Structure P
Amino acid sequence: MRLAPALVLCTVFASMGCRWRRRRHRAPRPPSVSARLEVLDRARLADHAYGRVGDLRLVAGDVALTVAARPDAPGHRPMMGAVVDVDRGPDDLPDPLLWWRPTWLDAAARPHPMVAAVVDLARCANGSTGVVRTATVDGVALRSHLCVLGPGRFRVRTTASDLPPGATLADDINPGSAAVRVEGRDESWEGAVPTTWVELTEHGTRLRFEATGATVARRSLVHIASETFPAAVTWLAEGASSDRTLTVRAVDPVTPAPMSSPGTLRLAFNDPTGADVPVHVMFARASGSDPVPALGPGAHGFASGRSVYLLDGHGDVSLPPGEYRVTASHGTGWTLHRATVTLSPGAVVEARGTLRSVVPPGWVAADLHLHSSPSPDSRVTLAERVGSLACNGIDFAVATDHNRITDLRPAVRAAGLDGVLVTAIGDEITSGGSALWGHFNAFPLAAVGEAVAPEDAVPPYYDLDPRALFAGARAAGAGIIQVNHPRMPPGIGYFDLTGFDAATGRARDSFAEGFDAVEAFNGIWLETPAKVREGAMDMVGLARRGMRVTTTGNSDSHRLVYEEAGFPRTWVRAAPGDRTTLGERVFAAIARGETVASSGPLVTMELLNDGREGDLVVHVVVTAPAWVPVERVELWQDDVVARRWNVNAPATDGVRFETTTVLRFERDVVVTAWAEATAPLPDVLPYRDARAIGFTSMRYIDRDGDGRVSIAPRP
């Protein structure tokens, strides 16, 4: 980094003695504090780092704060003046902060965050270099002065003028996925809590914000189904001024207590040719609490919860003595290995197995909605993300972090998984601003060059309506726009937000049709089959509008324990070719609608005639390994089940059901094949009641031959 020319003469006040106009009889200044101000001359490209060309870095010892110092691009969240990154040490380590900025709350507790009009160098009372931020926000003048107190310590004083009655200053602190603590509460706190400090901790770094005087912190976590997602903290001040200090320090990572006389389980898994197979291995005690396995030295993988991910299929695992059920899997397209083992203190026990694919040629397992550490709500590193994908049998994956460009390819190469996993770049366009419209994946997108910050390279997402969001994604190069979790509370489901009615196909004027795919099956609904069925019915509702849209199913994985990558997945029937063109062939197949959304069975449907005479001959095949439950198969005519079969045959690896049938109809229809089970999936996931469901993209039958497929409203 280098300094902007305008700042070169006054970079470090304490050490360079920069001259200032002096007043007579000025009081003595306190001792100088070493600090410096830098101007970024290149974008910060680390997956967790934020900073654009022209942003400021205020450095105190081995800690630096990055301050957004120039306006954001149109269609991006205005963040000028906010602290957007914290660095500790010479390396660019992950930090537990997405942003920190002043805000004011009106009498109804509505926030009015500062977007600075001016961000400038300023000298502090102790002689250190500082940054001053000024703005007028909805009629309130804000001035905030950021200074260095010492190595790793900072002070922020903020004042407001013309606050309306009942209003107060506050801090807007977005901790991303970091652990957040306040006085007297653990990480799970929410609501309003009196506190004089707020602590954020993640990846070995702790930020401690402290206040003078009584304060209250507020937070409302996001609860969806059985999952909880992080949220920003609003930290109130007293009236029209606030005084905060921030201390940044390293903390020792939490390490599990050493096991008492552990046993060693030596694992090794391969395919029928003898080649290693990446596996996800789950451990369950025969009785008692869940085990916490530890990988032995030299193992290529990582542990998470009561499981391990072994990237080359073998490694030693330490466990306390006892009896364990071991389940090793490679996704829903492969057989698995199950065993019960007993470990004695100091003993070494082997568990070996051969796993094989049961999927017919030409089908690619894809996960088109994934998160990792660049997303503010994920702690999963890029190495862990690609490892989890490979171990769960995903062939093709798209990185889709929230409003952030992420390239997984370097992590794939570093893990030695080039022959296993192909990835592409995408973005989850997460709408923001005065009106929210939901989340949309855009892919493929280009890699970010060194001249552009990843947060600047994303398609526009702020204060735009759906039509503008889709247009921005196309302008950024996206060939596929996917509506994510279209009916998900609270306020992030596009279909709910635009009043889309699947029974009639009607929606409010805000509904835009410029998308190609819909995530009809999202991983958060693995234990809620009614929501998955609702997603399939929405696809019929879109056909009632005259739209032809592809069905997808994706994990939306933010974690390693729960929300596992590849559950569900999108099976894509891609044209033949080599690995270098896999992405192009997958995207072309998605555009054609050659997909199956599945958390278990692969359901294929072949139409043996065109249905123009009112008789459609349909061939349905359901393929799955024996461990995936398949109990019922359905054939839908529009969103009505026209045929249903019970699957009673003993479970085998491969084809579980096959039939040819005839549907009769007098008008245009859409046809979908569906398979499901009431029995839950076995211990390949930590969920107790995850269901095996698979269904195809729709086939559109133009009965009257007029070139359109017109679907009648639901009776």
Structure Q
Amino acid sequence: MSSHRILQVALPVPLPHLFDYLAPQSGEVIAQGARVLAPFGRRELVGIVVGMTDESEIPYERLLPVSRILDGGEPLLDNNLVELLRWCWKYYKHAPGDVILSALPPALRKAAGEIPGPALHFRLTNDGIARLAQPPGRAPIQHCMLSALADGPQCAEGLAGIGSQWRKTLAALMEQGWVESGPAPVAEAKLMPGPELIPDQQEAVSAISAKLGVFGCHLLDGVTGSGKTEVYLRLLEPILAQGKQALVLVPEIGLTPQLLRRFRTRLGLEPAVIHSGLSAGERLDAWAAARSGRAALVIGTRSALFTPMPRLGIIILDEEHDSSFKQQDGFRYSARDVAVKRALQLDIPIVLGSATPSLESLSNAASGKYTWHRLRERATRASLPAWRVLDLRQQNTFFGLTAIALNTIGETLNRGEQVIVFLNRRGYAPVLMCQQCGWHGSCERCDAHLTWHRSIGRLFCHHCGSQRHAPRLCPDCRADALMGAGEGTQQLEESLGKRFPGIPVLRFDRDQTSRKGVMTDQLEQVRKAEPCLLVGTQMLAKGHHFPGVTLVVIVNIDQALYSADFRALERMGQMIQQVAGRAGRMEKAGTVILQTLHPEHTALELLLNQGYEAYARWLLEERQLAGLPPAGYQALLRAEAHERSVAESFLQQAAQLFPRGETRAYGPMPAIMERVGGRSRMYLVIQGASRSALHRQVDRWLPELRKLPSGRKVRWAIDIDPQEL
């Protein structure tokens, strides 16, 4: 026992424990959640203090003091957030340092990073007001900037562009004493009235509003176009009026621009935005504004969940079913599930919104764990789109589209309306194939075909990222007979452009929208409501409101009908319903054309004839019979190595070590796509009927796994509540 306080520090290393260090002898005050610089081998690493103790398993004389306390010992993460992260590393069985440091913006994971102060705002002084009352004289640009400030304080970005030398102009005004700077004021909501709510919306708003001060998980299950976003806005109004903060999570960066526009207009404040597409400085500023309480509203993707918010009053998670909310590598957490845990910890409500809720959320709602709010009518009173199923066995196709689909597209465009053509496959063609000998481009590192991107003359693997030039002649028989087999979004874009000349064809896929500004520009063009064709992948299915779209053509979804992944039918149903929901959202009726080789398949008939809720109930019954999630619980032990036999041997030994109990280990099994990036991927399935039993057995198992010599020859990780096989 020592009278010295020992710091328990989380460091960004792949080890399953915290590290003990001595507190500095200088007597500096340090709190849980503070950053420190700590010696680790020959390096010094930034860590977070997550606890203090008087005891250590390491002899006191061998303990090292931390090198430096950063940020004056001020905690960057509050106690509630540290406890949430502690729960995360225990639940997801991940290294504490990786989990804790993931809550910091990248800039603060380095010792040189500093918490920025509030942004400066510039305002007129009394002398500046007097100068503005005078004629511009020889300084029209200065006078223009003074006029801009007459409407109220402005940030630097608001003054940018007033003259080519706006920074010098601003400096001159401050030197004259006409303008002064100060911290940005805390943003206050200036609420604007919204549309009249329909009965379903009003019922949901009233029920959730009555329980704003306590924890409750609310499933907002609304058909596409039912006005879920308006419900979110009505719930945010009292939260912001009370001076509390709100966190809104969305699955994709592409959804944030339209949400931002709508929230700015209605709430009268600028949300802080946090997602991976921002620069390190932008993320740091948004994070700091949220942590200080200056930002009343944070909108972000998965990682924004761990943003410190001292007055958090509500969490809203839009499109809760989306697989993007599950991290698939490293710290493999579910943002949806952790968000529920954070709301419970803070005793605040959480709203999970979707037109196609996950089976997990529907199961929780049906059992009464979640409060279930159904919106079964579109907010615009528009009817749901009509379905038309085309049997591909009886139709000729042109670039994947039947004559009936093409004629319907032409008729829709001639009426001045917009059309979505949905194909969940990027590139020009899935395969470049020789018509002479049958050669086709395959990835040397993955069990996958190379996708032909004809516009740049290259073959890409969409799994490992490898690429090479597309050959002009067949590499096997040297014939000039190479052609694309199948269709991709690029080919559809090209062929539709030729078929409908003069009509803009806008492609929405990762290749096209990865360039900065492209997504925003294309969405602006769609909003003009002029005739156009939207060609894209699932990016088009996620929450967009396109008033001018009246026709959706789904090219083909048949690969999901016979997938080895038990979640494939759930995702297929969600994707079909989501993309179909883009059609006919206003006064003009919508139509959805679904092309398939299996129109008689039970899943399709049930989904199209009885709707998603009946379809989901059928899937839940199937899962119940098989003991699969959400009726049971799973974990995967994933392993990969250059040689399949090495990964398989490790997993076989791991299976033998699995402790006896209610939960069983099955495998080894190859991943659905076994070889990716030159490495073979295999896994064990850990499955049982009890969550607590699964965790108890896995906790006993992991220390034994770490001792296996074969474990050093593979990359392995545990995945709790996996979403992909």
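Below, the figures for the structure above:
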item	result
FRET efficiency 1/(1 + (r/R0)^6) of positions 443 and 571 (r between Cβ atoms, R0 = 25 Å, to 0.05) - structure with the largest value, from P, Q	P
Structure responsible for 3.2, with distance in nm of label points 7 Å out along Cα→Cβ at positions 419 and 683 calculated and labels P, Q on offer	P
Value -2500, calculated as helix-only ellipticity at 222 nm (-39500 (n - 2.57) for each DSSP H run of 4 or more, over all residues; to 500), assigned to which of P, Q	P
Entry that produces 49, 32, 22 once semi-axes √(5λ) of the Cα gyration tensor in Å is calculated, selected from P, Q	P
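Read the figures in this text as sums done on the coordinates, not as results from a lab. This is a predicted model, so every value here is computed, not measured. Cβ atoms are built from the backbone, for glycine too; each structure is taken alone.
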